[in-house]
Structure 1
Amino acid sequence: MVAIRDLALEYQQVAGGASGPIRVPAVSDISCQLRTAAISAIVGPSGCGKTSIIQAIAGLLVPASGDISIDGIPVRGVRPRTAVIFQDFGLLPWRTVEGNAELPLVLAGTRRARVRRAERRRRVDPVLDELGLSAFRGFYPAGLSGGMKQRVAIARALVSEPDVLLMDEPFSSLDALTREAAQEFLLQVRRSRPLTILLVTHSIEEAVYLAETIFVMQGRNPGTIRKRFDICENRLESRFAIGTGDVQDFRSSPRYLELCGSIRAALRESGGTDDGAAE
């Protein structure tokens, strides 16, 4: 379980005429827990600190106060079993699909005994097969569609065998149909692996469709959690309980529309936009 307690984050910025850097608060008084092996989502207006929380859980940002723990162990720097997917995918243009997917293993080889190529292939090949990327292993990112790039980013994350996956606006650059396909793909990944996933998204509809728990943030500098919504329909045992797990029906259900409306109202109260997204 990921547990956040009384978290405050801040940045140092240099202001004109100032004698030194000034501290700019990002978030304050954040306390929440992410359900193990489930998808949680954070929505909120721009500047409320959503990405800062992702960075802190990943060990990339040191809290000003409070603490973060994973399975009872405090986060102190980068944790090997925590993977992060950022908005622009972060693929290296000079590496192939296979080269990008195996990157965590290559980097691990610079910190400890080098991971041999045969071992890298043993870890990478099954993931490429599962994600439908084997036929594209020799392609470079420039030759891939947005949806395929997203799959490569997910493959790279899974190769490190994480138990926590952090996703910061991972589908925002995709067109509507590709985005829906990517959402379905994420659900299948979740179904096959006991991953604890935290998703930051500007899309209310995406959060309601994917997440079991949604945290709505308010305020800017610092931001904090205003409300929490629990969606029983999205729990793994409910979502895939029948047949092949046809989850499309939830998008048109009254409950889905009700939740979207409730979260939109909460965002308006907290400074979000009124066009269906929290920007």
Structure 2
Amino acid sequence: MTQQTGSTEQHGGSAETKLESWHVKIPEVRVVPPDQAWSWLTRGWQDYEKTWRYGILFGIFYALAGISIVLIIAYFQSYHLLFPLTAGFLLIGPVTAVGLYEISRRLETGEEVRQDAVFGAFGRHGGRQIALMGVALTILMILWMKIAMLLFALFFGLQEFTPDELVTTMLASPNTIPFLVIGNLFGAVLAAAAFSISAVSIPFLLHKDADVMTAMITSIKACNRNPVTMFFWATIIVGMMAISVVTAFAALAVILPVIGHASWHAYRDMVELEL
């Protein structure tokens, strides 16, 4: 990759300003079999075992963020937003795992796993492109929330419900099944979009000094070349995240770091880039 930074050259008495630009070739993507996902989980668990103290810290932080969302919903008694907000919160998980990717990168290269490098991983290569990736995922989360609120209002009105009232209404209303079908269809489309642009893009941006568009295109390319494998991998992630929700996010102390480390290995197996 060739990167030009802001500089000034004098030519014939005039100044020519070079604007920052990236010249990055989109890397090749390998085709991997679906059962490779189990290998990613195995290697993710191995990385977690070697550096479990970091993993637990990341997992606890993410779990506390999830619990905070639930408490905010309870405070405002907006219980109908519990599922969409929780699902939307999980969409931005890849951004919170940047430090975990750095741990796996260092373990792979034999570098020392240092605290400053792990917690400062977000700023690697300047951090702007990773931040833009976070903005893209946040926009998708907000879009999902807006759609969920609109659909609920269309099917059940604008009134607030207590937990008991919400359950009773959902069980008794003929609108429940259409609401769930349409809502889950929208959710599935947005979740697929979020997964396709982030599956390998953030590990890529951590690994190489590239721009966010190249990273997202590479991630989409990886999903397109490995549709069955990535669908299987996404299903595993959804299942593990469902376990974390059932355990009131407590299981995230293990689940988040294992998935984070595993995602690094998924990136390394599919994207042809040298360390």
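Readers should treat all values here as calculations from the given coordinates under stated rules, not as data from a laboratory. All figures in this text were calculated on a predicted structure; none of them were measured in a lab. Cβ atoms are built from the backbone, for glycine too; each structure is taken alone.
Look at distance in nm of label points 7 Å out along Cα→Cβ at positions 43 and 75 for each of 1, 2: the largest one is in 2.
For the read-out Rg and Dmax of the Cα atoms in Å, for residues 99-178 alone, a value of 22.0, 59 was computed from one structure; give its label from 1, 2. Here the read-out was taken from 2.
If relative contact order in percent (Cα under 8 Å, 6 or more apart) computes to 26, which of 1, 2 did it come from? Corresponding structure: 1. Once distance in nm of label points 7 Å out along Cα→Cβ at positions 131 and 155 is evaluated on every structure in 1, 2, the highest one turns out to be 2. With helix-only ellipticity at 222 nm (-39500 (n - 2.57) for each DSSP H run of 4 or more, over all residues; to 500) coming out at -10000, pick the structure among 1, 2 it was computed from. Among 1, 2, the structure yielding -10000 for helix-only ellipticity at 222 nm (-39500 (n - 2.57) for each DSSP H run of 4 or more, over all residues; to 500) is 1. Supply the structure label, taken from 1, 2, corresponding to percent of Cα pairs over 36 Å apart with the calculated value 23. For percent of Cα pairs over 36 Å apart, the value 23 is produced by structure 2. Each of 1, 2 could give distance in nm of label points 7 Å out along Cα→Cβ at positions 91 and 227, but the derived value 3.8 comes from 1.
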